[in-house]
Every structure is written in C-alpha cells, then in structure tokens.
1. As an exercise: mean count of other Cβ atoms within 10 Å over residues 144-151, calculated from one structure in P, Q, equals 28.0. Which structure is it?
2. When you work out percent of Cα pairs over 31 Å apart, for residues 264-447 alone for each of the structures P, Q, which one comes out largest?
3. Ranked on relative contact order in percent (Cα under 8 Å, 6 or more apart), which label among P, Q comes first with the largest value?
4. I have -1500 for helix-only ellipticity at 222 nm (-39500 (n - 2.57) for each DSSP H run of 4 or more, over all residues; to 500), calculated from one of the structures P, Q. Which structure is it?
5. A value of -0.37, -0.51, -0.80, -1.35 was derived for log10 I(q)/I(0) by the Debye sum over Cα atoms at q = 0.05, 0.06, 0.08, 0.12 Å⁻¹; which structure in P, Q was it taken from?
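Throughout, read-outs are computed from the coordinates displayed, never taken from laboratory work. Predicted model only: the values in this text are computed from it and were never measured. Cβ atoms are built from the backbone, for glycine too; each structure is taken alone.
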Structure P
Amino acid sequence: MDTAFRENLDQYIARLQEVSHLLNGPRSPWPLRIKPDGRALARKSARFFLAYCGLIKFIRRNFSALAQPSFVAVVTVPAHWRLADVEEAAKIIFKDEKLRFCKHPVSKHRRGWEIDATEYLASSKLIVFAERGSTIHEDFELAATISDHLVLATDRHLQAVGRLRGCGAIPADLVHLVAEQPSERLDAIFRMGQPAERAALRLQKQKGNRPPSDETKQLDVSKGFGAASVWAMELKRDLQDWRDGKLDWSEVDKGCLLYGPPGTGKTRFAAALAAECEMHLVATSISKWQSSKDGHLGDMLKAMYRAFANAKENAPCLLFLDEFDSIGDRAKFHSRHADYSTQVVNALLECVDGIEGREGVVVIGACNYPDRIDPALIRSGRLEKHVYFPMPDANARAEILAFHLPSLGEHSSLKEIAARLPGMSGADLERLARNVRRVARKERRDVTIDDLRAKIEPLPILNEGYQFHIAVHEAGHALVAHALKVGKVERVEVFDNVQNFATDTDSHGITVIVHPTPPFKTRWEMLNLIAMHLAGAAAEEVFFKDRSTMASGTSKSDFAKATEVAIEMVTQFGFGTSPYFRPGSVDTNSPSDMWQDHRLRTEVDEILQTQYARARDMLSGLEITLVKFATELARAKQLQGVQLEKLWPGAPTSNETDARKC
C-alpha cells in the first residue's frame, strides 16, 4: 500500500476496477459511462457508493499519514449512518491491504468497554470507525495518528448516485432532506431506474412544508405555563450568558423533567423552547427506541445512543425525551422482563451521566406520572429539575388557539372565548381548531370567529336551584377549611354559565384555599385536609339528605384527592394501624392495585369514613351558618375578603357591629 501511495494516488484508486468481480455478479449492460469500479458499486448499493465517495475524500485529506508503515486512524461517522456500511465500503477500497477495522461501541458500559483495544492496536495499520459525538476508548485516543471525520452524502455525491442508478436529479431544495436520512433508507430512495425526486417529495410531505422553528416561535413560552414558563426564561438567560462566555456550562440546567396531565402540550412547549433559545431540537421517545428495527435490546440501545450522539453533534441542542415514565422503575419490574428493562434503565443512566460533560446539550424528559420513573434517573446530577406542567390557563388557551388559527390571533373575542374553555388541554384546543378549519375549507373561505363559536358546545345554563345546590357544596368546603385551619380561604364562587363562567377549572363552583407550607405535617393536619376535601359532599347530605356527583367522577375530584392523602398516610408516613413505610407501593392511578391490597383498603376506608362523618357532624352543628353562607353565595356568585369574614361562625351580626360603634 505504501508504494502505491508514493507512486500515484490515482493508480492506487484505479485498483478499484476489480470491485465488479468482488461483488459476485455479471455486469448488466447498464449504459453508464464510468469506470467499472464506480459503476458496479453504485449499482450494487447507493449507501456503499456514498460511503466510498466519503472515504476517498478522507484518503485524499490524509494521504501522507496513511502512507506511513504504521498508523491508527480514528474516523468519526455521522450518527445517522451505520458503521457497518462505512466499513463495507472501506473493505472494498483496502481489500488487498493488511489493514484492520474496528466498529467502535457507542458507549462505555459500567462493566467496561465491550472491545479489547490492545488486540486491535497490535495491528500496524488500524482504522477505527466511531459514531460522531460518542465517547472514544482512551487507548485509541492516545494511539491515534489520524483523527478525522467522514463527510457523507454531500450534494454532489447524492446527485452522482442518482445519475448512476438512473434515478435522475434531486431538486436542490430537497437534497438536504435526503442527506439527513439514515443510511439504511438510501437504497429505498435511490431504487434503480426510479425517480429519486418522488421519494424526496414524500420526505418533504412527511416533514411538513413549514420550518419547525417558524411554527414554534409563535407559541410564547414565557407565560401561561406556570412554573414551566419561569424555568424556560431562566434557561434562556443562562444559555445566552454561556454563549457570551459569562457563564460556565456547569452552571446551566442540563436536565429537566416536565410532568403533568396528558395533552397539555409538553412536546410543543419543548419545540417552542428550543426555538426560543435558538437551539437545535432532537425529539424522540422511549417507544421510538423500542420500535427501532426488531425491538431487540441491542436495537433499542443503539437507537438510544444514537439520539444522544446526535444531540452532541448538533450542540447547542435540546434533547426531548417524551413518554419518559415508560422507562419504568427497576424496583418494580416484573420478573419476566426484568433483565431487559433493567439494562435499558442502566443504559439510559449512562447516557444521562454522559450529558454532564457535553457542552451545549440540555435534556428534557416529559411524562404524566413521575412516580413511575426510576429514582436514579431524576435524582440530583441527572434530570434534577422537576417542573409541573399544568393544564393551560385562560391566557395560554388564547395563545394556543391563536397559534392554530393565526387569522384570528388579533381578534378581540378570542380571549373571551378561550376563557370559557376551562379544562381543555392543548390537544383538545388543537382538535377544536382543526374542526374549525375544516368547516372554512369546505366552504372555500377564511376562518371566522363565528366558525369558532359554532364549534364550541354551549355550557348548560344553571338555574337558581342548581346554583344553590352548588353553593351548599362549596360552603361546606369553605366552612370546614376555616374551622380546621386547613388554610386561608381566599375566594368562593359559583357559576351560572350566563354571566359567570369558570376559567380555571372545569367545574360548577370553586373554593380557593391558600395552603401553608410547613416544614412537616402532623397526623391531625392530614386528617383535617381529608375532612375538608369531603366536606362538600357532607354539606349536601346535611341539607339535602343526599349528595350529588360533584364530589367524584374524575382523578381530580374531592374523593380522589382525599383517597390519595389517606393512602400516603398509611403507606408513606406510618399513620395507619402500623408505622410501616411503603412509599410508591400502590399506583393510585391503578384502582386494581388498591383493591388487591386488602389491608390497605381496609385502613384507607376507615380513614375516609371517619373523616366524612366528622365533616358531616361539624356541618350539622353549623347548619344555620351553612344555609346563610350558601344563600349569600348563590346571590352574589362570588365571596371574598370582608364578605367572607362576615359569614364565618362567631362573626358579629350587623346589629352587633352597629351597637359596638355606638
């Protein structure tokens, strides 16, 4: 090989004319005027040909170093290219040379490297192919005489393979879409004799015609998303300071967990955040890794490593991991799949740990149930920042509607309409906007505000009887909360859906209580909280001798909240019949878990029954105050401040107040 390099590189490359014999197939009379090596290779495989082209450029750049009697070349390959494809092309180029190749693992396991570097380094001529962004074996880094990266699938090479395979040219504005595809897809794009432009157009359709950055910038992440908005703006400032050299990367939040109800727009928020912070976005999920190829453990781990390597390669980058709770908890895996799942969690731990030393990469995990995630993944030093992602408030709902219906973004009635859609998630609002656009599209006109109004199901008008029933329920919550000092009752409301509408929650009434944040809670305080949650239903039973569905029916209902507190008391704080500790032993989102644990079910039932009876007895003794409170609330629709002070038990009457003034 050394002599060939010294004489003439072109003479050396000419030896590739024997490639057609290596490919074990007779030449077909394909009318291409090109040397036999390139023609045969291009006809055999588009990806091999592109890898061949990239390697030839690598050889030209490193001519002198490769001409030495001994060398170690560490060559990084784009993450979306299979190392096996590049190695196959390299074997064709160097087929007569005593040269060894190594496909480098993507990551180092806790038990060490899966390759023996000493064995490979015993060869005088070694080329190591590694995914760009991955960690390189320390011995290879020390021994390397060449460190370079392959430039694959350039515009020129893509157009060349299209001509050689009879696929025609690719439009210039679509070449980049083809270039970013995984190498295993290239043979599908460049099918012999089929137009590559058709495949490129399909790729464009899948991706969408509008650039994601332009779309996501319309969504304002600075407001409407509670603590997530606060964190987003802090991250933006820190990233700018890091870019300006004012802040070390170690001071930037590199991992965050967004958790909250499904459909709230966590994915869209992450995309908007990446655009706001001017970062590249790599969005993936546990299920995408799982569905990679055959879904075997090796396939899943490769997909996982590739995502992290891609993020590092495109830094500054936001790596978004959706469905993060599906990774599971090693302590809770069923024995049948425990080995597979444990290795997946361990690999993810390695990847997240690796991010700490990779400048410019922020990892965001999104989930609905953070308690299902292995604690090691969300501890300090990993995804240590935990931000609750709420259902959108009235302002955020208006912004989401404006995002999906941009022609109505400045309409004066949009905020009013959005305010009357409490409980709707980002996904619900997107579906609503889609239905509105469909109506206008059928009639071949622009969307109007009346189209939006027509698609909103009108709320039921609540007459005076319903309003009083709701007022009794809310009065029960307020009176018990005040009596037991659960927190400060700030506001109590009922809605008639004519002049008064719910804007915060999808409910007929609301009692707003500011709860204290003490350093610890007593058993009695937790029982008081349960009694307060059950007091609405208890008030209905006291006055109407019956209760309605207002206290139950959803995971956020009064009964659900009381049950969750009771389960925590028994399993986490030792406030049951025995002071034992079993945190997370019951999935409160899975009813079967609780029903199967008979001891827990009995203890929780006793707590709930006792506190319900306690709330009912308290309100029975305050029935006159309860009726007075409910009557005033039904009349005024909202009570707060001084209005509430006059209605608490023991408050002086108007006559007594006048007498004191005299």
Structure Q
Amino acid sequence: MPTPRPLALAVSLATASLTLTAHAEEAERLSTLTVTAQAATKTETPFNETPQSVSVIENEEWEARGAETVQRAADYTPGVYTNQIGASNRYDYLVLRGFTDGSVSNTFLDGLKVMSDGGSFSSLVVDPWFLERIEVVKGPASVLYGRASPGGLVAQTSKRPEFEHSGEVRLGIGNNAQRSAAFDLTGPLDDERRVAFRVTGLARAADTQFGPVEEERYAFAPQLSWDVTDATSLTLHAYLHKDPEGGYHSGLPYEGTAEDRNGRRISNDFFEGEEDFDKFEREQTLVGYELEHRFSDALTGRQTLRYTESDVELEQVYAFGWASDTELNRYYSSGDESLKALAVDNQLEARLTTGAAEHTLLAGVDYQQRDNDVVWGSGAFPTIDAFDPQYGAEPTAFYPDVRQKRELEQTGVYLQDQLALGNWRLNLGGRHDWVDIANTDRDTGVTGELDDTQFSGRAGALYLFDNGLAPYASYTTSFSPNAATDQNGDLIEPSQGEQVETGLKFQPAGTQDRYSVALFHITQENLATKRASETFFRATGEIESQGVELEAHTRLTDNLRLQVGYSYTDVTLEKTGDANEGNTDNWVPRHQASVWGQYTVQQGGLAGLDAGLGVRYYADIYADEANTEKVPDYTLVDATLGYDLAKAGFEGVSARLNVSNLLDEEYVAGCSDIDFCYFGAERSVKATVSYTF
C-alpha cells in the first residue's frame, strides 16, 4: 500500500499538534458540536462515527473562495480531481479516487440521484448558490444508492425554508465581463409558524478566455414547507434552470499545448471552432417533495420524490489532430436531446436497543426511471491554422444522424444496521437491485438491452475513543452499468467494484475541527474494453486504485482557520487486453496537495476584515493510457479579501474580492489522450457586494 511522502506526513502531524494546543482550554468551555456525514449512511451520523471516508464542504467555505460551480467548490478536497476538462464550467467533472466513469452523472441532490444520462450530453448541474452543503463520499456507496462509481459519489444538500425571516441580495462584477445578481429569501407565512417559504434566484453571465464563447445562466427555486402536524412535515420544491450559453468544452493536441510544436505553442485563449456553429443550450426542471412522519420517538418514515425534465441543444466544431505543421483537422458534432426522469426513495428508520447494543435500522425501497430521446449529428470542416486562425468556414460534409431512445429503470431494496456497542460503532448493510437498460436505434429498430440483478454490501467497524480518536476499517462494493455494446449489439454487463479501506478520524471534544487519514484499495472489474481492430466492446477490463488521503479542518486560533489536504492515488490498468495493460491510468494526479488559510480580524481598526490564501498542487498526470507523455506539474494560487461594512455603520452589508489563479499560470490541466488536452482557466478576478437582513 502506498504511503504519503514524509514531508506531507510531518506537516499533518505538526498541524495536529498545534491545533491540540490551541484548543486545550477552549474545548472545556464549548458545548459539543456535531459534524455529520449523512450522505454515507442516510441517517444523522457524526463524522467520527462513520467507518468510511467522507469530506464535508460547507456553504461558507465555497462562498469564501468564490466558487460558482460544484466542481470548483471541491477544489480543496483530497481524493477529488476537479480539473479534468480544465477551464470548462459546462458540467461538474469530479474524478473520485481516480475513477472517471460516472464523474459527470454520479451526483445526488437531497438523497436522490440527479437523473442525468452519462452516455449523452444530458448531464444536469445544480448551481451552488442553491446549496447548503456538499458531501463527498469516498469509495463505493451502492449499498444505499444503487448504481454508482466505485470512486464514490457527490451528495448535494439544498437550502430549505426556515421559520425565521432572513434574506440576502448579492451583486457581482469581474473580468471577462462577469456580471451576476442573486437573491435568497426565507421565513414563515403564518403566525403559528407552521408554514414557511424560500425563494432563491440567480442570473449570471460572462465571456470566456476562448474567443466568442460565452457563459450565461438563470435559475430559480421556489419552496414551501408545512408542519402538517407536530409529527408530520411536507416540503414542496422546484428548481428551474436555464443555460442559454454553456461555455467552452474542447481539447487540443498534446503537441502544441503541453509541449512545443516546431518551437511554437498554441495560445491558451485559442478558439478552434466557428461562432456560427457553436451552441450549447440546456433547460432543466426539477420538481418534487419530501414527506416525513414520526410515528414515535423511535420510528420515522420518509418519502422523497423528484420528477426531472431536461432539454439540451448542442453544436460544436472541434479539432482532432494535426493536418500539417500549423493546421488542425476539424470536425462537427451536434446534439438534440430530451430527457424525462423520475426518482423516489421510501425509508423507514427505527432506533431500538437489544441488550447492550443500540441500533439505528434503515430499510428502504427506491426507484429510478429515465427516458432520453437523442439525435446526434456529425460532419467535417476545413482545417484551421492554430497560430494564425481565420474564421468563417462552412462545413464540407454532413453525415447521417444517429437517433436513439435511451431508457433506464432501476428498483432497489436496501437494509442497514448501525450498531453502537460501548465505544464500538458497527455498520452492516445490503442491497438488491433490478436494472433494465435499453438503447434503441430509432431508424433501424435495433435495441441493445441489459436486464440484470445486482447485490451490494458493506461492513464497517469503528472504535470511538473518549478523546475523539476513531480508528476504523470497512469493506464495500458497488456496481455501474456500461453504455457500450458487445459483438451481438447487447449492452455489456455492469462493472463491479469493491473497496477495502482503513483509516483514523479525530474530532476534539467541543469543536468542529476534524482530521482524517484514509488508506484504500479499490478494484473495478468487467470494464468495457475495445481492440483497435474491432468495432465492438468486450467485458474484460480491470482497474486497480490504491492510495492514501489526509485531510484537516482546524481553527488554529479564534482568528485563523486552516484547511489542509493531500492525496496519493495510484491507478493501474490491470487488465485491458492490449498494450496498455499494466500502465497507469491517465487523467489522475498521483500527487495532489492543497492548503487554504483564512484570517479574520475581530478587534481594532481593521475589525471586520478577512483575508484568505490557498495553494493547489497537481503532479504526475499521464496524458494517455499508453503512458507516452505526462502533463507538466502545476501549482495554482487563489486569494480572497472580504470586509463586513457593519463595522463602518452599514449593517448587513459586506464586500468580497476573489481571485482564482492569482499568478495567472498558463497550464494544461489534463488530457483524455494525446489528441485532446485541456487548457486550465486563466486568472479570474471577481468582486461582490452582499446585503443580508
């Protein structure tokens, strides 16, 4: 099993030592504050009683860093690679413990899967302005959620109505013509405070570093919560989202971006497309409810339901390899997709005691259904000079459209028992899924089908010492359906993953500080692999991921907060059936380290001022599965400066300046292969003014 570098381990231990000293007296006078890891168990379980690695990202953390997407909110989370497609903000790409499959569609919102279609352009996103917190569950989580990547999942929690009046209005401007306006209002609707509302909205637009490409977003979320009785509550909610402009999403050859081509480099603001053939529009509607009834203090029932509709239209002219010393080949891609989906989860939670053991039992039945009608077009365009581009070209060819109906249906039954026996915390769970997938060619009528059942399990044990230390070990499994077809036109059987993890958590009494170290080994089998001479896929692949992650969230003093993270991830292509067997997987940093510190002035003439500085480091990223090239290592610096104007007599008003990539580093963030490498985002400067009441 790999071990962290000595320097990283020394820094972690030194940080822990300083923190213990700083909190020695404070812990005695503070009441215990609980940080939960609810997504890993679907119950209210404290962070240091969960035998699995979970990173919790609170709203105030990403707000301070100025993050405007979920992937940017996770920038400082170890074990999560957020620069897979560089400067693109179209989707929330999150590589978890080295696994890229499902990185776009493996997200959950309020306990239900965000019903995207990972094999198409219909991957949905939720703007973080509408979220309260984000939990990253590391490793397999199929036992509670069904189909999922073995690398983990990203669980998002929405802001919900509150029974006290409050609100916020925010305006922002920045470079690249950034402009934004947002609001968030909540409070009771009746004198008895049994009904509460929340309305949240956002409008945001910006140019990008890539020629004429723009980003534009509008989103609105109305909600209503009703305490029907003292034991029954109902929340109705909707999320309406439109992206008229979806920004840039394309790659360029390794030679010319990560290294010179004939002594020259392509500019990191180069646009290889055509303005008249560049389009990405996405509309999303999510409507649902959350119903909870407490039968007694020991028994609670819940039902969560969400219906989703999404429409995506896409046009893009993209580059694919060099045609000459200076010119790139270009092709055309388009998409027109309409997705409709339903997800529902029914739970029954019981708390009971048998002898010396206290049990939290969770039984559930969930159902997912998704239909996506797609039309995919393709064509060819004239070449373009990467160093002296001339625009205005017309297509040279259009090829026949591909028309598909993509259907998925999944039903799962799960049972989990969390036992507290003295200082021991045990977690046992099992789940059985029935999965039906059908992809039908609407022109030929040929259907690729999968009708399968899967069992997923989990077993974990943790010992909680009185001083807050908690060593643990766990074993978990997962499954993930494949979108590829075999030589008979049938969908490949689902990939299966298993993980062994051991680690140590620590949360000092009376604080929200938390420290963790996790060592893991994941194997995923039955991957879809393809030989160059064949047009179909085979289920022969295997990937092995192993590594270590260290994470610390601490308040060193009353004024200074610190977040430190380090991960070592070694991902090997164990079985591929080709020359890449035994190589390291690409798109995965072997070393990833980050630190974020924020200092708040609480007294004196500068009271109300805060400043934050962060550094992110990425190293040893292969550009292709053949391991012929590596992406140059890179380091990024982010900064923030904020001021609470209440200190100057403007109650409720605050201002913040955020700068990402402070040093304006020009870099390649990652490559899917030698032909597609992705420039990282240039420096972004943004100022916001907020009024809270």
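1. Q
2. Answer by largest value of percent of Cα pairs over 31 Å apart, for residues 264-447 alone: Q.
3. Working: P: 9; Q: 13.
When relative contact order in percent (Cα under 8 Å, 6 or more apart) is calculated for P, Q, structure Q comes out on top.
4. Computed on structure Q.
5. The correct label is P.
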